[in-house]
Structure I
Amino acid sequence: MGDKTFTMRTPRAIRTALLLFLSACGADPFAKALPDSYVLLVPAANGTTRQVDLKESQVQPLPRLLESGFLSEMLRTAYLSSQLIREGKVDGHGFPAQAIAQAKYPVVFLVGADKAQGKGITLEGGLFSSPKSFPDVPWIGLPSDLGSDKALIQTVAGRIAQYVATQVALVNGSPMSPPAATMVDGYRIAMEVIAREWRFGNGPAGVIQFDEGTKEQREIFANVRENYYVFREGERQLKSPAELLSSPGVMAAIVYRMAQSKGVGPKVAPFDFYAPFAKDRMPPGVNPAAILGPFRNFQAKFLSAWAAQSLRATPRDILDLVAAYGAAFPAERHEAIRIAVVTTFGACAKDGGVSTDPKASTTALAELTAISAEIVAGKRSIRQVLEPVAPKP
């Protein structure tokens, strides 16, 4: 998905060397670097940073992990979101100029940062230059002890996901609101769960082992997989609709299930949809969805719907994103709604939801299927409990 004259054809080591040379000569490396690439930085003296090459010990084993497996998918998802903002359109119009300018930067990793993300970089001076500041450059922060993190793939996947989600959630230039923060966090959690599942080797060793990572990372995985976030802590009692929709974990469970669903993730969108991602990057006549693969195909669709909704009317929660997704991709609308309704046990569409007793699962599933069908038919709202509407006759 990178630029054919730089990212796809220029060896990465040569590209990094060029960036380092430009920095030493006082040039603007962010103006010279094409957006579908990444830059590695580490802290330097007096609050500045410096660029490093791929072999420097401080950033190991990050470059290797970004070349294949799930982190490669997530890095290319970051490229996708930038391509969308630079070249996509919503209702016939491009994205705001400020968002496009931000999307022209490469993905910047700051290894040794004390927070997950930030904006603004000051590069140390080169042979012929003084330190130079780039206040608008966003960056992904990573801890300095990368080699000791046994769940590093989950850690980095979560940081990239937060970067991507922030980009699309704030595409209209508004500051981060509590609902937006919830959705950004929910998307991050969903990607962390998929990271733990993703097979990058043969056999059981091909996934992150259940006992690796922090206690929080392990709990995230279990709670999303088992759908525990819909319940009050320590109980089998459903949260209220307001509690469900303000929970990042509930959003994570819905996004996770959408990404895994055969009726959503791999479904091919209309050919024109792929224009921002395929232009000058794919051979004519080739199906872009086939090149992207099921996971990035879902990412392209979900992030597109999210970014478009952020421009039209800031989404309040995951249900707004599900509705936006269904409107953008009508062939997948029923399945997307069904996933949201089943995950929340129908609590936002029916007062009290349906039974959460495992012994009543067959009856509950039948009722949830009927509720989903009524929502699709316009006879009930997906948020009926919060915003009652008269059903269609």
Structure II
Amino acid sequence: MTASALRRDLDAPYDAPPATAGLAQYARAVFAGQNLQPTWDALMARAAAHPADLGAMLDLSTILQLVGRRDEGLALQTDALARERRYRRVVGTGNGPHLLALVAAGDMMASSPIDFLLGGWNGVVDLMFVAPGERVTIAIPDHDVAILAVGESDANATLLDALGAAAGQWPKPMLNGAVAAIRNLGRDRAPAILEGCAAIDAPPTLRVTRDHLAALAASNAPLDDFLPGRDFPVILRPVDSHAGAGLEKLEHRSEIAGYLARSEGAVFYLSPFVDYSGPDGRFRKLRVAMVGGRPFIVHMAVSERWMVHYLNAGMAEDVAKRAEEAAMMATFDREFAVRHAEAFAAIQAAFGLDYFAIDCAEDRQGRLLLFEADTAMIVHDMDPPDLYPYKAPAMRKLFAAFQAMIAARAG
């Protein structure tokens, strides 16, 4: 994509983009178990009208993805984007900064889910879906500040590379405009960049093909040839997978063939397993958002299993786990963030982005153990306040910092 392909065409008539309610509104409804049938019916009527309401089509696509009908949702999204690439959401009163978000087509992990971060904000958000190789002029809505919200992935690599020149010449302030820094968040690149920082345990991660793994399974070559100084157990996952899909711990070389037999994909991430369980045998994983270089806690999951995800950790069923998370949130700024200040500073210096998030823990030596860094991690305030009364204040503080950053850049 050339910079000239992303410009306002002053000779073309300009209309306000179709309105969309956005991800957060529907995600909250689905998360709370609300009956979405009336909403669905109303959106369907708008989408089937003549002319079709394209914003309603995009919202239907979002709902389909949220309820697990991903392929149908993406097909409907493709249909909407074929007709219009710009969509608008008025947030709160709408009397505030005008934010333009450059986003990628795809599921909810394709781009930064900024919808949640704007909770309590007043302003206007325009979503502009961009694609690699575009040569036609796209009318860019007037705006005060932009954010490059395209997430790091193999699927987005060509798009991110193509956006580099345009982001560097953008006429207005742009958050996360450093394309190279977003690309460096890749699971294999981030550990290499952070190698050598004594305060961080960032296990090396290799991209390996199915053939490489088959060769490793069939040979007697030491794992050290792949991961110097490391041995089994290892972690394997398909590239661009999320939420534990295809993620397994292999204790021995003999398990590789079975993993390949039940796994799809041609390229995988291989990394050593690090036992980060605490003295009680439980595993604790934190999500931390970096806003303007400052760490903000998003959540902490406590689990009996090494593969920790907040939704499968049993937090809602265990009052003691929630009490531990509440204590972590209450003391994060003066304890965890201070204890790992050198690590957070090194991570911010390495990537230099205005906003991104990390999944992390503490290893048994007390270092910050980094699992992943990304701009597209879900950061939300949907948890029921009766079970998680301590979360709302932490989320409000994080959201306020993100919104203050927008206001500062908007001037």
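Any read-out appearing in this document is the output of simple, stated calculations on the displayed coordinates, not a laboratory observation. What you see is a predicted model, and the numbers here were worked out from it, not measured in a lab. Cβ atoms are built from the backbone, for glycine too; each structure is taken alone.
Assorted remarks:
- Structure (I, II) behind the derived value -10000 of helix-only ellipticity at 222 nm (-39500 (n - 2.57) for each DSSP H run of 4 or more, over all residues; to 500): II
- A value of 13.8, 38 for Rg and Dmax of the Cα atoms in Å, for residues 57-160 alone, calculated from one of I, II, originates in structure II.
- Parent structure of the calculated result 22.8, given that mean count of other Cβ atoms within 10 Å over residues 73-80 is the read-out and I, II the choices: I
- Top of I, II by distance in nm of label points 7 Å out along Cα→Cβ at positions 89 and 209, largest first: I
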